[in-house]
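Below, each structure is written out as structure tokens.
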Structure I
Amino acid sequence: MVEFLASMLRSIAEQMQLVPTERAALRPGVRGVYRLTIRYHDRRSRDSVATITRRGGDSAELAVAYYGLFHHKPLIFPVTPPDYDGFSGGLTQLHFDRLEDQSGIPFYGVDLWMFERAAGSFYHSVIVAPELTDGNYWRLVRLAYTHLPEAVREVTS
């Protein structure tokens with residue numbers, strides 16, 4: 001079941017012709033990539049793919065693409081060092097790299113989020129249904145709302 005959900009979420013980025021997270025992490029000068037893909041089950045907002053890329057030094061940017069808008073060209077936002085450190089440090093505290101997908105996610109009737117992290121040849125993803133989260137999964141969702149508000153912004157037009 002989780003494989004089906006992962007495939008469905010990855011297809012959003014594929015349909016927008018975005019570079020897969022694993023490949024983005026292998027680009028020269030890239031130190032790490034985080035991605036949050038959001039699928040709205042009731043189509044109240046556009047599905048989105050938000051990618052945080054960190055290059056050398058403290059520079060990081062957030063690129064958010066919305067399905068069906070702007071020819072899938074992402075909007076670019078700077079990520080401040082405190083927000084980047086808060087998000088990435090929060091993932092470390094949650095042991096994100098060992099966190100499994102949330103269990104008991106239904107096939108329909110809930111929004112789905114897929115968090116991804118890639119650095120070099122390392123890759124890991126976690127799928128959650130935000131309205132059904134608790135514990136570390138709730139903390140994961142809160143990290144996005146707290147440090148990456150543009151990544152979770154709902155766009156309806």
Structure II
Amino acid sequence: MYEEYEYSSEVSDIKPFIKYCEDNGYKKESEFNQIRTLYKNNDKLLARVTTYETDSGKKVFFDLKDENESEDVLKVSRESGKIDVTDNPEFVNSMMSMLKFDFYKELTRKRYVYTKDDVKFEIDDYINPNMNVVGIEGKKENVDEVYKTVKKYFS
């Protein structure tokens with residue numbers, strides 16, 4: 001488990017963030033379609049089943065994260081590691097049952113990931129629901145500095 005330090009918010013347009021990354025030496029690590037099914041329990045914990053669809057096939061992962069539905073742009077939360085459950089959907093069903101998770105919602109998006117040094121941009125073009133979200137995560141001091149530069153795009 002680790003603590004995630006991330007600025008994240010819904011934005012009107014992802015293009016300024018992609019342009020910022022491309023103009024400032026960020027490397028495009030990946031671009032993929034993703035379906036994330038979220039489950040909640042009474043302990044303010046989210047279970048996430050995430051299906052990645054790439055040119056090389058489909059992979060499914062399971063992980064846990066603190067629920068944080070605040071409107072704050074800066075979010076600090078605990079996050080577990082991921083378990084590949086592509087070939088073991090029974091594991092997910094048994095975990096949901098044992099930990100008393102209930103279905104919460106399903107999200108469908110196209111994700112663009114850019115990295116440079118210790119900063120990662122996760123730029124999401126959601127299909128369902130229809131919206132755009134950008135997250136900037138990494139080491140606190142680096143992420144704070146980058147956020148100061150791009151926060152005008154979050155408005």
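Every number here is computed from the coordinates shown, using simple stated rules; none is lab data. Computed from a prediction, not measured in an experiment: that's the story for all the values here. Cβ atoms are built from the backbone, for glycine too; each structure is taken alone.
Taking percent of Cα pairs over 18 Å apart as the quantity of interest, name the structure among I, II where it is greatest.
Numbers: I: 56; II: 62.
Once percent of Cα pairs over 18 Å apart is worked out for each structure, II has the highest.
Tell me which structure, out of I, II, gives -8500 once helix-only ellipticity at 222 nm (-39500 (n - 2.57) for each DSSP H run of 4 or more, over all residues; to 500) is calculated.
On the way: I: -8500; II: -5500.
The value was obtained from structure I.
Taking relative contact order in percent (Cα under 8 Å, 6 or more apart) for each of I, II, which is largest? If you can, show how the numbers build up before the last one.
On the way: I: 27; II: 33.
Structure II gives the largest value of relative contact order in percent (Cα under 8 Å, 6 or more apart) among I, II.
With distance in nm of label points 7 Å out along Cα→Cβ at positions 10 and 114 coming out at 2.3, pick the structure among I, II it was computed from.
Details: I: 0.7; II: 2.3.
For distance in nm of label points 7 Å out along Cα→Cβ at positions 10 and 114, the value 2.3 is produced by structure II.
Comparing Rg/Rh (Cα atoms, Kirkwood Rh), for residues 18-97 alone across I, II, which is largest? Mind dumping the intermediate values first?
On the way: I: 0.99; II: 1.05.
Once Rg/Rh (Cα atoms, Kirkwood Rh), for residues 18-97 alone is tallied for I, II, the winner is II.
Suppose you compute volume of the Cα convex hull per residue in Å³, for residues 82-129 alone for every structure in I, II: which one lands on 85? Spell out each step's value before the answer.
On the way: I: 85; II: 133.
It was calculated from structure I.
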